[in-house]
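See the structures that follow.
Coordinate-derived values only; no laboratory data. What you see is a predicted model, and the numbers here were worked out from it, not measured in a lab. Cβ atoms are built from the backbone, for glycine too; each structure is taken alone.
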Structure 1
Amino acid sequence: MADDRIGLVGLGIMGKPMARNIMKEGYSLVVYDIVGSAVEEVVGDGAKAASSAKEVAEQSDVVITMVPDSIDSERVILGEGGVLEGASQGLVIIDMSSIAPLSSQKIAAECEANGVGFLDAPVSGGEPGAISGTLAIMVGGKQDVFDSKYKLLTSMGGSIVLCGDYGAGNTTKLANQIIVAANIEALSEALVLATKAGLDPTTVFQAIKGGLAGSNVMNAKAPMMAAGNFTPGFRVRLHQKDLHNALLTGKELGVPLPITSLIQQMLGALINSGKGDADHSAIANIIEDMAGIKISGK
């Protein structure tokens, strides 16, 4: 049994498999989510249930939060009934949510004022990476806190990098999300073009994946587009949120992000058409509709 008692707040697509991987490494785990069925499912795997984020903190040495956006992280950590209310001196909070860097810095300042350690540690790899425990984890915070919780992070991730001080993890995640979004959009255009030209998109994918255009994004998303399968591994609405945070950060830093802005609008259009909970590879639907053809042929 690992020494640290771990708490986890947030049992969505990512949080549930992360919880299971933490327990596989021998950590005791207490969990909370506003969705009771998600809690029951993880309790069935061996976790203990709590009735609030505060109660999670009261029973933990480390609390991981995995929630959708900045407002959610601030609420579950800083708000009434939140983690800080139940925290004792020396607790460490690891916020693995993808949020705005300034929000991470705000949370970190409150944690420090209360004698609580903090890391912002967003992830990339989607549901498959969460299930396999091979997530890329991008961390912001102090070296000593990072070092002390590195082993715990290895239960969930295959690549774990301290990127800088508070907020650096989420700045790095925004850079990641810009690249992923641009890759998916470019892949969508390429496969729609090939399909319209009468080629088999799967054959085109096989032909180019080993060349310079090849990427993890292509390997994951091209088969989905070819099958017309947009079951979510990472939802449109969450990627739209990430690009919104990237644009806000770009504005704060004076960095133009023209392609990011365009794709963020495309994701917004998908949300408006009722596809907010589809996989972000549904960006292809925008290009398909403009071209009047489906990559899948369906």
Structure 2
Amino acid sequence: MTTAAIQGILGSFHHAAAHKYLGRDTELVPCATFKQLIRKLEGREVDFGVMAVENTIAGSLLPNYRLIVKTPVNIVGEIYLRIGQNLMALPGQGLTDIRTVHSHPIALEQCREYFDKWPHLRLVESEDTALSARDISEQQASGKAAIASDIAAELYGLEILESGIETDKANYTRFWILSHDKNLDTLRINKASLSFSLKHETGNLSQILSVLAFYKINMTKIQSLPIIGKAWEYHFFVDVIFDDYARYRAAIASVEPLADRVDILGEYTEGDKQLN
């Protein structure tokens, strides 16, 4: 059976992303932190890891970029997941029975406009969306509701009082699929995530971008991150897409002399952005 490490408990959005990409028969291994997820992958305790790296509202999860560049794991895929928030409670309760709503502070903020209509509800910050749902179920806590995924409601036997309560309906998170092995399917590979650090020479970054443009490599993202211990020096993280794998590899070979170091974090098939 395929196994995958996820951050958070069962019922989280990492759970949803893992099952959507790897299949519902994948055995999930919950991890308290992303660092623990990476350790399980490095130790070959699991086949895959599923890690959030970017959100359309919150932006890039920079600590996860730092984790990836420091460890010998490979990005072998990606998935984009729409983040839909649902209000849930013990079966048989209605909104007039609820007094407090518990969830992660980001989830609460994403639903702020909805709760303007229900001023009697007190919003309580918690560690995790799915954990809030599980706690209500285990404690059989009446008068409390959680904001979490529909998977959490199903897992913990809660009833969804209202679905899709998030303010922004275009809230998506991008997840990387990680493995200790590389993706060798070069016929389907059309995207890569790269990391490089630059020499202290004028115009090096623009030269690298020019090389990518010359080889018709489309850069879809660039992100900088300070190098710890080296003041004012940066790692650059770049996502590129291409339609010719050999031309892409030629571009990388041309970039390498211009940088102190170039790392290919992963080569994979671009995720489906035709989201509903």
Structure 3
Amino acid sequence: MTANAAPFLGSASSIVLPGRPALLGCPLDMTATFRSGTGDSPCRIRMVSDSIETYSPFLDEDLEDFPFADVGDVDLAGCAVDEALQSIKETVAHILGLGGLPLCLGGEHTITLPIVQALAERVQNFVVLHLDAHSDLRDSYEGNRTNHATVMRRVSEIVGPNRLIQLGIRSGTREEFAWMRQHHTLLQWMAGSEKNLKRKIAGAPVYLSVDLDVLDPACFPATGNPEPGGWFYEDFQRLLPVLKSVPLIGADVVELNPGLDPSDVGSITAAKVVRELLLTLGK
């Protein structure tokens, strides 16, 4: 099911271990409506990971001390969208069947849907924590109900709106913001919000979806749909202690577009986010 396996940060095995993170590339790039190129992201994140340390000063943890797997990329060559999503679901289900914790590298944000579908067949009553500039809550977009603009609406239909928490959202239609207000999914992220987030999670298992355009384009321009007014890296760091305090069952990191990133600052930022999540899942 996978191809192009490569070590991440020089520490990975290709063998999925129970209770340990398993890195999986999901190079889906089929429904982008502005600037495509996210399919190159898993490979680029692995490549630039050599430029950062395995040690995280913020977490005071080192990947050298935490075994994890890199099982390569899902082979999506020649697939239609539905077939590609099914391949992602089956591969994630295989990782879960081996007891691994999936950390998936997009690719576009649509990959979150098959990952959540696979989790829902094994885990009950989990929360999806969604970091993004965009709400991704349209019921359909350009006549299609399954794409990057509708993915969280489809996810909410699986887990229930009461188990969707959204942070960093600053773009969407009037209807999408009305939906978020109706279902109380949108949480403000500022100093002291950590307690509110923990209270809303209420001890449930958590799946984390990180659309990297949650970051402000001033520090992360390497994405197809940049939105001014976003998070800085320190805002993401403040989330990590919360993630360490809850049962984290998996994550994805999506919407890096390496073709828009000649300096590789965005790719390196993405690799650092992935390192922190590997260490957090590893705990």
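Quick notes on this one:
- When volume of the Cα convex hull per residue in Å³ is computed for each of 1, 2, 3, the largest belongs to: 2
- For 0.95 (FRET efficiency 1/(1 + (r/R0)^6) of positions 154 and 186 (r between Cβ atoms, R0 = 30 Å, to 0.05), calculated) the corresponding structure among 1, 2, 3: 3
- Distance in nm of label points 7 Å out along Cα→Cβ at positions 234 and 258 from the coordinates reads 3.1; which among 1, 2, 3: 3
- Test item: helix-only ellipticity at 222 nm (-39500 (n - 2.57) for each DSSP H run of 4 or more, over all residues; to 500) calculated as -7500, pick one of 1, 2, 3: 2
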